[in-house]
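We did not get these values from a lab; they are worked out from the coordinates using the rules stated. Bear in mind that the values here come from a model prediction, so they are computed numbers and not experimental data. Cβ atoms are built from the backbone, for glycine too; each structure is taken alone.
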Structure P
Amino acid sequence: MHQIKLKNKRVLVMGLGSFGGGADSAAFACGQGAQVTVTDLADESQLKETIQPLRSYPIQWHLGRHEDGDFRTSDVVIVNPAVPQDNRYLQIARAANAVVTSQVQLFFERCPARIAAITGSNGKSTTTALTAHLLEAGLGQKAIGYDRVFLSGNIGNRPLLGLLETLTERDVVVIETSSFQLEQLAFSRLGPHIAVLTNLSPNHLDRHKTFEAYCAAKENIFAWQPRDEANPAVSILNADDPLCLQWYVKYSEQPGRRCVLFRGDDVPMEYREPFVLPGRVNLQNLAAALAVTEVYGVKPEYLIKGIASFKGLENRFQLAAKINGVSWYDDSKATTPVSTMAALNGIEESKILIAGGYDKGISFDQLGQCIARRCRAVVLIGQTAGKIAESIKKAGQGDLILHFAANMEEAVKLCSKIAQKGDVVLLSPACASYDMFKNYQERGKVFRESIPNGCPV
């Protein structure tokens with residue numbers, strides 16, 4: 001397989017970011033013997049935590065700006081997924097015959113291990129972590145067929161390229177992939193051996209502009225899977241999602257590929273009983289993970305142990321505190337209306353919702369209907385507060401208590417005044433965090449720390 005060479009090349013890392021992808025790329029390029037420059041519009045004070053582990057590397061730092069000259073004189077540009085492909089600086093690089101690549105492309109070119117990649121509009125982080133956890137549980141099984149399991153990709157600060165030093169063909173890497181990363185990967189025409197799509201709903205329309213373009217980016221996870229009659233690629237899709245069903249029909253006709261449908265309602269009771277994550281959407285996540293473990297032949301007794309020991313991920317529908325009969329849930333990772341609706345539909349108790357944030361150009365009409373139907377009260381924050389309020393009023397506000405708050409701390413105070421014994425206070429914003437916070441993790445942290453007399457459970 002063709003690999004982009006980095007040794008002795010002038011490599012520009014565009015977009016260091018704060019989730020580890022840029023730092024992973026910079027460290028890898030240095031290790032390959034490249035002359036590395038990092039450029040980011042954020043300044044050093046904003047990137048302090050990310051820069052610190054890279055201080056020992058021979059990197060030139062161009063922070064707080066991008067310089068045209070860096071893109072004209074570089075041999076290779078490694079681009080952060082957040083940078084659109086039509087960015088003017090990338091156009092300068094291409095005009096100068098630079099190779100434009102990405103962390104995910106460099107990894108797929110070089111990875112000797114089998115890759116199980118997971119994407120979707122909602123549930124992909126939980127599904128990715130749960131899949132890796134269940135595969136790890138299978139390591140206790142004799143003749144399981146793999147030696148080690150690694151979790152990486154778009155799931156927090158987990159180096160991807162750094163894994164290449166130790167990976168072998170006997171390992172499995174489970175990675176979460178975003179629509180942005182899949183756009184980048186499509187340029188190399190590379191794909192995973194196992195591909196999972198949890199669901200599809202409008203997301204990132206500020207970047208993709210249309211739902212059709214967003215879906216096209218997601219479809220790349222299947223489009224370039226390696227197809228081999230002797231070792232077929234596996235495409236795993238949600239039977240309850242109409243687009244997934246269309247793609248199942250499309251791809252199941254291709255030789256060298258095996259298509260599998262999963263359905264949350266089909267999860268056997270022996271797996272449901274030890275599963276602690278609430279809601280129907282988490283049953284779908286479990287069904288998707290089980291479909292991957294079936295490929296590797298993990299036996300039920302190992303799966304049951306793995307399911308029982310999986311406690312979920314921080315900021316994803318996680319119980320943060322229980323005080324005076326009021327349960328506080330942190331679902332800060334819910335950055336789309338569909339994910340918030342799934343959370344609301346997964347809780348039967350009386351609910352007080354904190355929602356709102358950065359505007360990605362998504363409609364809130366269905367969310368407004370769900371809030372009006374499922375919540376006792378809602379506190380709205382951020383850029384989208386007004387739009388969500390309008391959608392609720394259009395749906396018929398009824399007796400729903402509606403408040404606006406200037407920040408998270410104020411929102412939590414309002415909730416604590418409204419809350420009664422037996423209520424659930426749910427942070428599930430339905431929006432990204434960038435209008436008020438560095439990321440969704442910081443948003444969840446501020447929420448948890450603002451809970452009055454809150455003791456983590």
Structure Q
Amino acid sequence: MSRLLLLFPVLALGCKSTKTSQEGEGETAAGATKPASASASPCAKAKDEGPMAWIEDDYPAALACAKERNVPLVLDLWAPWCHTCLSMRATVFADASFKADAPRFVFASIDTDREPSAPVVTKFPLSAWPTFYVVGTDESVLARWVGSASTPQFHAFLDAGFEARSGVAGSAQHLLAGERALATKDYASAEKELTAALDQAPPDWVRRPDVLVSLLSTIQRQKDDARCLQFATSVLAATGTSSSAADFTSIALGCADEHAKQDPTGVAAFRALAITRLEGLLGDPKAQLSVDDRSDTMATLRETYQAVGKQPEAKALAGKQRVLLDEAAAKAASPRAAMTYNWHRAEVYVYLGRPLEVVAALEKSAADLPTEYDPPARLGWVYLRAGKLAEAATWTDKALAMAYGPRKGRVLAQRAEIANKQGDVATERTYRLEAVKLWEALPPGQASPDALAKARDALAKLDAPTPPPTPAPSTN
């Protein structure tokens with residue numbers, strides 16, 4: 001499921017070095033006199049990026065800065081391969097309106113694949129990439145957001161976290177309790193609190209669409225596909241016109257896939273409803289969708305077309321998606337912003353049977369970003385799908401030299417698949433074994449029992465003795 005980067009089948013405007021007190025909250029104000037000891041402040045690690053400053057990959061410093069300034073800490077838990085993460089940085093967080101939030105928060109971006117990030121991910125788990133938290137100086141959860149958001153939605157998320165410091169009531173109180181339950185994976189409590197939040201909120205509550213996404217995800221995590229579809233059908237029209245609507249529909253379609261054998265008629269009815277919803281969302285000129293959100297929505301709709309046998313419609317939509325992505329990459333403000341579209345471009349060109357046509361664009365991305373592992377990994381994948389195995393191995397090896405953490409496990413699996421296609425059993429075994437060792441060594445927060453089990457299974461199948469050939473039947 002490519003649309004929402006879920007864990008299941010899921011910036012940090014830092015501190016200025018100047019400091020003054022504002023309304024007793026200890027916020028930093030631009031233009032204040034810089035104290036002599038500012039260089040020793042953890043807030044000095046913040047780097048300006050657009051309207052905000054970020055403390056990168058240093059949670060202890062970010063928390064210390066938040067305590068020094070007596071303001072909440074905003075965490076962006078992301079990964080370099082995550083196109084939604086890159087899109088949020090290049091679009092939403094570049095909006096000048098966030099400059100007003102700089103005095104109210106410390107912002108920290110945490111690359112979840114880096115080994116030092118494991119304790120942070122353990123303390124603040126992800127449901128998908130990206131996951132955002134607002135936390136207090138005591139590390140209590142004040143607000144939580146999963147996936148893409150529009151600019152107004154992210155402002156509402158920040159406001160909720162800021163207001164939660166002094167206590168909240170009504171729907172906001174239930175929402176906070178639900179978010180805290182989700183952070184500890186207490187799905188039964190989360191469902192109860194999120195349901196109460198929706199029941200008590202006014203119909204035009206700005207948080208309604210994203211809370212509906214959280215509630216549906218919570219039901220899905222409890223493996224109740226029938227109830228997931230029932231709930232999705234009842235509220236699908238109330239999910240707004242942002243990426244929340246697409247994410248909600250995507251999660252519901254995942255439930256439909258799991259429930260297809262048990263209730264084919266009901267699943268068919270929901271898929272038809274989902275198609276109408278997604279077509280309407282894509283056709284709405286006022287929809288709050290970034291290019292990445294729109295491409296995700298197209299991918300969801302394309303997969304649903306395929307599921308119901310509408311192959312011509314799926315192919316035509318893929319052509320529109322390709323044009324959208326090519327134009328966005330050409331207009332991107334920087335190579336890193338253009339990297340946002342690498343995965344979707346690779347996938348859609350492969351789907352259209354034209355994989356080699358995207359090679360030049362991915363090679364440019366790799367040349368523009370020589371320290372990033374993702375562009376060469378995408379190139380390796382495209383060449384693999386095109387049957388160009390030598391080129392696939394070359395580019396995947398380049399990615400392996402730079403990859404780290406859980407993502408390296410994925411790249412190792414890709415390299416093993418290439419060796420398999422080449423008929424090189426010894427090389428395949430080397431990479432299968434490396435993948436097992438990597439997943440075994442990852443610390444809590446980054447370890448994945450499912451990924452480890454799959455890696456072990458792939459290695460075991462490779463090492464299993466070849467059964468003797470079945471004797472030919474006797475002709476006597």
Ranked by distance in nm of label points 7 Å out along Cα→Cβ at positions 308 and 412, the structure on top of P, Q with the greatest value is Q
For FRET efficiency 1/(1 + (r/R0)^6) of positions 324 and 356 (r between Cβ atoms, R0 = 25 Å, to 0.05), structure among P, Q ranking highest is Q
Value -18000, calculated as helix-only ellipticity at 222 nm (-39500 (n - 2.57) for each DSSP H run of 4 or more, over all residues; to 500) from one of P, Q, is from structure Q
Structures P, Q compared on mean count of other Cβ atoms within 10 Å over residues 284-291: the greatest is P
Computing mean count of other Cβ atoms within 10 Å over residues 84-91 for each of P, Q, the value 13.6 comes from structure P
Candidates P, Q; volume of the Cα convex hull per residue in Å³, for residues 332-443 alone computed = 97; producing structure is Q
Re mean count of other Cβ atoms within 10 Å over residues 180-187: value 17.0 computed from one entry in P, Q; matching entry is structure Q
Matching 22.2 (mean count of other Cβ atoms within 10 Å over residues 172-179, computed) against labels P, Q points to structure Q
If FRET efficiency 1/(1 + (r/R0)^6) of positions 204 and 396 (r between Cβ atoms, R0 = 41 Å, to 0.05) is calculated for P, Q, the one returning 0.85 is structure P
Taking mean count of other Cβ atoms within 10 Å over residues 268-275 for each of P, Q, the highest value is that of structure Q
